[in-house]
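A.B. asks: Right after this note come the structures.
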Structure I
Amino acid sequence: MFGLDTLFAPAMIAALVVIVIVGAITHGAIGFGFPLISTPLVALLIDIKTAVLITVVPNIAVNVISVVRGGNWRESIGKYWPMAIWVVLGTMIGTHFLLVAPPELLQLLLAAMIVAFLLQDRIRRLDLTWIRRRPAVSGAAFGTVAGLFSGAVNVSAPPLVIYFMMLELPPLALTQMLNLCFITGKTIQAATLSLAGPGSLPLLAASLPLTVLAIVALLLGIRLQKRMSPDVYSKILRATLAAFVVLLTGQAAIELAHRLHVV
């Protein structure tokens, strides 16, 4: 199993399999969601840095398939590809932050990122018309911020979704650009983490069976897309993420209290 069975207990492997399947099926059904589901769930079971490393390769594979699917790339990639560059820049900075930051701080950042995702409808009600007036400047800002969170906590969707929806991109173009940004960011993150220490490469290699599983589940989710309402997946995703916020915040608080008690 490429070392997966030597790094984790059988119960943990079973949990990883379930998380990957649920996240990939959801991603296939609604166009995005694998990073939002996989990393928070895995982070509840192990530390955030290991969670990022064990899910980064499956993330890349899922996003590549999502970009290739659908066609009509001129309306999305051909027009908005610079966003991917800004995401890469932010990811490089965020990944280095991941390597040195306390775990509880990363958990709180992840919770904050999920809250931003859940409240994105209200955020869009603010006066963000400057995004449409100055798309290049706003794209640089939103792309870099998305990359920072992508590198640090493996979740970049909220700022990207807000930006692209303010530009009123069609659903297919929005999905393709989200996944293109995810691919570029995750590739840089994987390369950076691979060079960070001897413990990184075994985790990346161990994630290969999970990557194959993610691809199979993603294809299943794509097939289910026409049969099941994406609204159902969206409601389940939002409810689950809301629970993650409470759990991650509580976990971070416990770890911080323990750290302060030890000191």
Structure II
Amino acid sequence: MIDIEIFERHLTTKWVGRDRLLLEQTDSTNNYAKNPPRDLVHGSLILANYQLKGRGQSGKSWFGDAHKNLYFSIYTKPLRTEGLFLLSLISAHSIIESIRSYNLAHPLMNQLKIKWPNDVYIGEHKIAGILAENIFHGGFLKGSVIGTGWNIDQDHFPPNLKSKASSLRLLFPETWIREELLARYLNFFEHYYSLWETQPMELVQVLNTHLLWYNTSVRIVVDGSQVPGIFTCHGVDILGHLRVLNKEREVDTFTYEQIRIHPV
């Protein structure tokens, strides 16, 4: 299980992760957060050593061994409903900032990117995925749950994932401590969540710097169909929508459910 003493030694947050539910295993930390055994507070952390049915975007499953990686969800109570998808990107960005904060002299440090809409890549390998889900009651937003699966010490993957997925252990020579990584992540998450509440324009400028294919030529798939032509990715706006520049030099805006982008 997570060593709480090490974790708290590195945690500097005021509200994220101060309330915690630590589980040996669960089907999904997001499911647990949406149906908790007790009331959760803003910033509650649900952390499991293993997920039996970890989920990703579009119903995809998440592969990972027990006691080697990080599987967790953060429960939040947003003050507004606009730009909720940015919370997913904040999680991805916090992973990147956590790794970069070690200041390692390694060429892969410059290849940390957010792949739209909700994955973290190092070069050509996926190391983390995020699933954000909103809870509504009577038409009102009750809470948002941001779930994260992050490959830390995973040392093998099934054949169908070997060329796509990796972990910090496989990519870097350093020894990674899960407790310290999680604490650093939560510290960054609290900071960028505050920006989301108070300075969303500044936040999206930061997020776009790590968005894969930002300001480059891309092809786009909208609602499952590829759109003819070549576009320029202009990143996200304060509502969490992705913007692309079309051949008429006009900016088209899409929600994360609608659009996928690919390099030319």
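A.B. asks: Out of I, II, which structure matches 24.0 when mean count of other Cβ atoms within 10 Å over residues 91-98 is calculated?
C.D. replies: On the way: I: 21.1; II: 24.0.
The structure behind it is II.
A.B. asks: Starting from the value 2.9: which structure in I, II was distance in nm of label points 7 Å out along Cα→Cβ at positions 35 and 67 calculated from?
C.D. replies: Values: I: 1.2; II: 2.9.
Only structure II yields this read-out.
A.B. asks: Taking FRET efficiency 1/(1 + (r/R0)^6) of positions 179 and 251 (r between Cβ atoms, R0 = 30 Å, to 0.05) as the criterion, which structure among I, II has the greatest value? Walk me through the numbers before you get to the answer.
C.D. replies: Numbers: I: 0.55; II: 0.10.
Result for FRET efficiency 1/(1 + (r/R0)^6) of positions 179 and 251 (r between Cβ atoms, R0 = 30 Å, to 0.05) over I, II: largest is I.
A.B. asks: Please state which of the structures I, II yields -7000 when helix-only ellipticity at 222 nm (-39500 (n - 2.57) for each DSSP H run of 4 or more, over all residues; to 500) is computed from it. List each step's numbers first, then the result.
C.D. replies: Working: I: -27000; II: -7000.
Going label by label, the one that fits is II.
A.B. asks: Output the label of whichever structure in I, II has the greatest value of distance in nm of label points 7 Å out along Cα→Cβ at positions 3 and 227.
C.D. replies: II
A.B. asks: Moving on. I have 21.8 for mean count of other Cβ atoms within 10 Å over residues 139-146, calculated from one of the structures I, II. Which structure is it?
C.D. replies: Values: I: 21.8; II: 15.9.
Checking each candidate, the match is I.
A.B. asks: Okay, moving on. Which structure, out of I, II, was percent of Cα pairs over 17 Å apart, for residues 19-82 alone calculated from, if the result is 46?
C.D. replies: Numbers: I: 46; II: 41.
So the calculation was done on I.
A.B. asks: OK, next. Supply the structure label, taken from I, II, corresponding to relative contact order in percent (Cα under 8 Å, 6 or more apart) with the calculated value 18. Present the calculation step by step, with values, prior to reporting the outcome.
C.D. replies: Working: I: 37; II: 18.
Value 18 for relative contact order in percent (Cα under 8 Å, 6 or more apart) corresponds to II out of I, II.
Every number here is computed from the coordinates shown, using simple stated rules; none is lab data. This one's a predicted model, so the numbers in the text were calculated from it and none came from an experiment. Cβ atoms are built from the backbone, for glycine too; each structure is taken alone.
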